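S.K.: Structures follow.
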Structure I
Amino acid sequence: MQEIEVNIYAIVGNSFCVDVEDGEKVLEVLKKILEQNNKAVISFLNVEMVTSAFLNTAVGRLYGLFPQGKIKASLSVKDIADDDKLLLKKVTDTAKAYYKNKEKIEKIENEILGE
């Protein structure tokens, strides 16, 4: 198992990680690393701003693709501001709950929306 550093700044191209599209670029990189059974060290070096929309796409969606245990064993972060670390925790907790109960949540959403 190889440890691969994923430089968010290099993938996004600037210090503002706010767009879903940029999150999708990061998701594809992380997905490939996990599919190859390697470890990803996500570096937020030089990143000034992170939004939940970006993190939901970049990291949260991994919980719909891989078992929770694999993600926990294969992902780590570094160079992240404390506020962003809290946001990432919130995003991952929400993603875990969502994908654990996805069918139930979608059924409730459809009932509420009348679909």
Structure II
Amino acid sequence: MISKIDKNTARKRKHLRVRKKISGTASTPRLCVFRSNKNIAVQVIDDTKGVTLLSSSSVELKLTNGNNIEGAKAVGNDIAKKCLAKGIEKVVFDRGGYIYHGRVKALAESAREGGLKF
């Protein structure tokens, strides 16, 4: 009998595949995205030390539209401002096992427009 794998388990397996190839350092930290049904969150992580340098989310920004593209753009713009204020210009994008489409793509493009390079 074939066991059914739910979407989140499949996403975690995809994320592990992505994480084999990319890692954040002090000079180029990892920009990791988490997307839920109601909100979107992003963290800037230094994997060599294992610390989160910066974070932003639609909950932190108190957005009522955290589950759509406009909310994702606002979070992407916010994380770009925070990174540039802390002196981080270049990051490695980690889509977190999600498809690069919709809210994840909008967040990434907004962060690029805000001045981040990846």
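S.K.: Where is distance in nm of label points 7 Å out along Cα→Cβ at positions 4 and 36 largest, in which of I, II?
M.R.: II
S.K.: Sticking with this one: Can you tell which of I, II yields 3.0 when distance in nm of label points 7 Å out along Cα→Cβ at positions 20 and 44 is derived from it?
M.R.: Of the options listed, only II reproduces it.
S.K.: Taking distance in nm of label points 7 Å out along Cα→Cβ at positions 76 and 100 from the coordinates of each of I, II, which one would give 2.5?
M.R.: For distance in nm of label points 7 Å out along Cα→Cβ at positions 76 and 100, the value 2.5 is produced by structure I.
S.K.: Also, quick follow-up: Suppose you compute semi-axes √(5λ) of the Cα gyration tensor in Å for every structure in I, II: which one lands on 25, 17, 12?
M.R.: I
S.K.: Computing helix-only ellipticity at 222 nm (-39500 (n - 2.57) for each DSSP H run of 4 or more, over all residues; to 500) gives -12000 for which of I, II?
M.R.: The correct label is II.
The numbers here are math on the coordinates, done by the rules we state, and not lab data. On a predicted model such as this, the values are computed, not experimentally measured, just so you know. Cβ atoms are built from the backbone, for glycine too; each structure is taken alone.
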